[in-house]
Structure 1
Amino acid sequence: MTAQSWQLTRGDALIGTLTREGVDMFWTDCHFEPASAWETVRPLFEASRDSWRRDDEEAALAADQAIYEAELVLVPDDGGAPITEFLPRISEQTARFRS
């Protein structure tokens with residue numbers, strides 16, 4: 001059985017691939033394999049992660065809004081409908097999202 005995976009895209013650019021490793025309540029936990037366009041959005045995810053770790057809710061919510069405004073899309077490898085409304089978290093090779 002093949003693990004479920006999604007292509008994380010922004011427009012025509014491939015940001016990376018998320019491969020499901022498990023589900024934790026409302027979150028889908030994944031392995032993240034970055035593609036060349038990852039560098040264009042990496043600062044957004046680092047800002048979110050760092051703000052949440054500092055317990056700076058205002059900055060964290062602003063960073064999450066910036067991620068949302070980046071118009072990222074998860075395209076399932078199985079041909080299912082693209083996911084456009086989701087909250088992603090990516091740190092190194094670990095990713096999770098809730099939709």
Structure 2
Amino acid sequence: MLIATIIVLGVGTYTLRLSGVLLRDRLVLSEPVQRLLPMAATTLLAALAMTAALMEGAAFAGAARPAGVAVGALLAWRRAPFVLVVVAAAATAALLRLAGVP
């Protein structure tokens with residue numbers, strides 16, 4: 001049963017992606033929809049990042065992880081080197097957890 005489910009999902013995914021390639025020239029989108037599509041992709045990516053930053057499974061991850069993400073985001077916004085961003089974010093979360101902040 002599991003193999004059949006995997007095969008059906010794989011065929012469905014392949015069909016969906018192939019239909020986008022085959023129907024690209026036939027589908028005409030209005031101008032407002034064409035402007036909203038890039039923003040929709042950005043919004044989806046931001047929602048995924050926030051979910052990963054704030055949640056652990058189905059529960060809130062605690063304050064240490066979002067604080068580390070905030071420090072990393074601030075350093076990335078200030079155009080710090082990538083290694084510094086990652087190390088500072090991890091160090092912030094680790095130090096807060098060491099101090100007893102969940």
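Just so you know, all these numbers are worked out from the coordinates, no wet-lab data involved. Here the structure is a predicted model, which is why all the values come from computation and not from measurement. Cβ atoms are built from the backbone, for glycine too; each structure is taken alone.
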When distance in nm of label points 7 Å out along Cα→Cβ at positions 16 and 32 is calculated for structures 1, 2, the one with the largest value is 2
If helix-only ellipticity at 222 nm (-39500 (n - 2.57) for each DSSP H run of 4 or more, over all residues; to 500) is calculated for 1, 2, the one returning -25500 is structure 2
With distance in nm of label points 7 Å out along Cα→Cβ at positions 40 and 56 computed for every candidate in 1, 2, 2.7 is reproduced by structure 1
Output 31 (relative contact order in percent (Cα under 8 Å, 6 or more apart), calculated) maps, among 1, 2, to structure 1
Candidates 1, 2; distance in nm of label points 7 Å out along Cα→Cβ at positions 8 and 24 computed = 1.6; producing structure is 1
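For which of the structures 1, 2 does the calculation of Rg and Dmax of the Cα atoms in Å return 20.4, 59?
This figure was derived from 2.
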